[in-house]
Structure P
Amino acid sequence: MDWTFEVVVLPVSDIDRAVAFYRDRVGFDLDHDTTNEHMHVVQLTPRGSGCSIVFGDLPPQREMEPGSLRGLQLCVADAAAARDELLSRGVEASELVSFGDRDGSTFFGFADPDGNTWAVQELRARGVTPLIPAQARGRFGA
C-alpha cells in the first residue's frame with residue numbers, strides 16, 4: 001500500500017496576505033480558496049509537487065503559532081535560477097550555499113511574511129527526471 005504525503009498545514013496570521021505571497025510572489029498554484037459561513041481555507045501547490053500547503057481559520061489550522069514552522073524544503077533543478085525568480089518577484093532570499101559538487105549540495109532559503117522558513121535545494125536530477133511527470137500533472141490540474 002502506498003502512503004502519500006500530500007498536505008502540510010502552514011500557520012499564518014493573515015490568510016489573504018499568505019495567498020498573495022505564495023501565489024503571486026513565490027509562484028505556487030492556487031488549488032482552491034474556499035470561503036463560507038463556517039470557514040476560510042486555502043490550498044496551494046508548488047508546480048511539479050505532489051504535496052500542497054493549506055492554511056485557514058479552522059481550529060486544527062490554528063493550533064500552531066503563525067510563523068512557527070521551520071525548515072520546509074522545496075527542490076528545484078536550478079537553485080540560482082529559482083533564487084533569481086524569487087528575487088525578481090520581491091521575495092527576500094538568502095545567498096546560495098554549496099556544500100560540495102554533488103547533486104543536492106546547493107541550497108538557499110526564504111521566509112514568508114509570518115516567518116515560516118523554507119530551504120530550497122538544488123537537485124539537478126529533477127530537471128531530467130521530474131518527481132511527477134509533466135503528462136501526469138495535466139491530469140491533476142497542476
Structure Q
Amino acid sequence: MTRVDFYILEESRHDRMRLACHLAEKAYLSDMTVYVHAASDAQATQLDKLLWVFRDGSFVPHRCLGQPGATEKCEEAVIIGCGEDSQDHHGMLINLASEVPEIFSRFERVAELVGRGEETRASGRQRFRFYRDRGYSLNTHRM
C-alpha cells in the first residue's frame with residue numbers, strides 16, 4: 001500500500017516549492033524516481049527553474065513534461081507535470097496541487113505539502129481525510 005506523508009510547514013522561512021526540491025533531491029539520491037504534480041503549468045515551470053538553483057552544489061536531473069522532447073519517454077529521475085501522466089515514474093509523488101491526483105496509488109510514496117496559508121491548510125485537511133477514509137497509514141512531519 002502507498003505510504004502517505006504530510007509535511008506541514010509551520011515557519012515562514014519554509015516554502016512548499018523549496019521543500020519539494022529538497023524531497024525530490026533526497027529521493028533522487030536514494031535512487032527513487034519522482035513525479036512532482038504541480039497545480040499548473042506556471043507552477044511546473046517555476047519548480048523546473050528552482051531545481052537548478054535551490055541549493056549550491058545540488059544537481060537533480062529533471063524535466064518538465066510538455067517541454068521539447070518530453071513526448072518521448074523521460075529518462076530523468078525527476079519529472080514535473082500538472083496532468084495525470086507520470087510516465088514510468090512510480091517511486092514518489094510530490095503533490096503541490098490542492099486535490100489528490102487520481103494516479104496517487106501507483107506510487108510507493110506520496111508526499112503532501114501543506115503550506116501556512118488558510119486555503120492550503122483547508123485543502124490539506126481535505127486530502128488528509130481522503131487518505132484516512134480509505135485506510136491509508138498517514139505520517140505527519142511538522143517543519
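Readers should treat all values here as calculations from the given coordinates under stated rules, not as data from a laboratory. Because the structure is predicted, anything quoted here is derived from the model rather than measured. Cβ atoms are built from the backbone, for glycine too; each structure is taken alone.
A few comments on the model shown:
- Label whose coordinates, when helix-only ellipticity at 222 nm (-39500 (n - 2.57) for each DSSP H run of 4 or more, over all residues; to 500) is calculated, return -4000 (choices P, Q): P
- Test item: relative contact order in percent (Cα under 8 Å, 6 or more apart) calculated as 39, pick one of P, Q: Q
- Among candidates P, Q, the computation of volume of the Cα convex hull per residue in Å³ that gave 104 used structure Q.
- Comparing distance in nm of label points 7 Å out along Cα→Cβ at positions 4 and 92 across structures P, Q, the highest value is found for P.
- Taking distance in nm of label points 7 Å out along Cα→Cβ at positions 28 and 76 as the criterion, the top-ranked structure out of P, Q is P, with the highest value.
- Comparison across structures P, Q (criterion: distance in nm of label points 7 Å out along Cα→Cβ at positions 36 and 60) gives the highest value for P.
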